[in-house]
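So, here's a batch of structures to check.
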Structure 1
């Protein structure tokens, strides 16, 4: 496993649409392992492959209930709406308010290729939406209703 460089706002890779994974192979597993290590090292709760320079539809998350790895995730249902104050490892020293669903249902493949379906609410739903936006080249600041600068380390 390796800690990868996190791309930051202004890097063109963050504005590109990611491609689906056709075959889960050793490179995919290495990517998942590296993304988890990178996410934990940076004290993040989620990381999308474009944030480490890989244009593939892969996400890692941990919102307190353990590591979740998603390959080719798709939100198939959503409901409700909340105002979420968000930050991002790729947008340092900023926070922003984004309207997000309060509940989502997402379908994805796990690292073994097994199809999974997950219901998520509150923070988990927000994190999933945030990370899936990355897969479509969208940063939270692109859809935020307000963005504020914060002091480094605040």
Structure 2
């Protein structure tokens, strides 16, 4: 009699998503909005302001964050010195008044000294070098979700 066929090997379990994989989804969403105009208070239709872009980018990854840049920064579970900033961290600018913890701008760090952001009128959503933002004061900590 023929030998019975060997039992099929069990399918390997799917690899777990790396922790923080939602950060890639968030950044991909922000990058996909490139070219949209700046709109004060905007959340994408038709344009964005800085914190509207951050909020919608996190929402695309299933993460709820507050509406304003200041609240987004302080709601993050972790803040790190800029020397430790990494892809997907949030950078804030123009603290006013000094020492208040209130910020005028927020952007998403994507590495290589670049951010994706909705900067201001006349600047479409897109990737900008931090060196192009020399007139703005970068807060010494990054926020990490």
Structure 3
């Protein structure tokens, strides 16, 4: 009986801890500071509130303990809403959403710069992998299943 109680209590705490893990998302400003202190590879997740596959990645991919652990230990991770109206200061430059108020789905300059598929249009979800010096290593313009993302994360190291 004592063993059963121990197993139940241990399982409860272990499961509870795993549920509370989350990705350490950074802003571009926080990324710049972090890179200056300790260089690491970077993953940027571009999303929009209307993007159903972006939301699916939030629920089904970015909640997996092995993905959370891998991202938090080996990458700086940025989550960026392509429609934000906020200015972003990064690399000594200010990036803006010049389309805000002019288009139905206004894309921020950073999305236009990094998340265009074949240089034509911003396609979501967009996940961009950069090296420590912010050179693009890989771009994925679709939903990424957990196993596939884990494989990409390992191959990029």
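Throughout, read-outs are computed from the coordinates displayed, never taken from laboratory work. Note that the structure is a prediction, hence the values are computed from the model and not measured. Cβ atoms are built from the backbone, for glycine too; each structure is taken alone.
Assorted remarks:
- Once mean count of other Cβ atoms within 10 Å over residues 48-55 is evaluated on every structure in 1, 2, 3, the highest one turns out to be 2.
- With Cα Rg over 2.2 N^0.38 Å derived as 1.20, matching label from 1, 2, 3: 3
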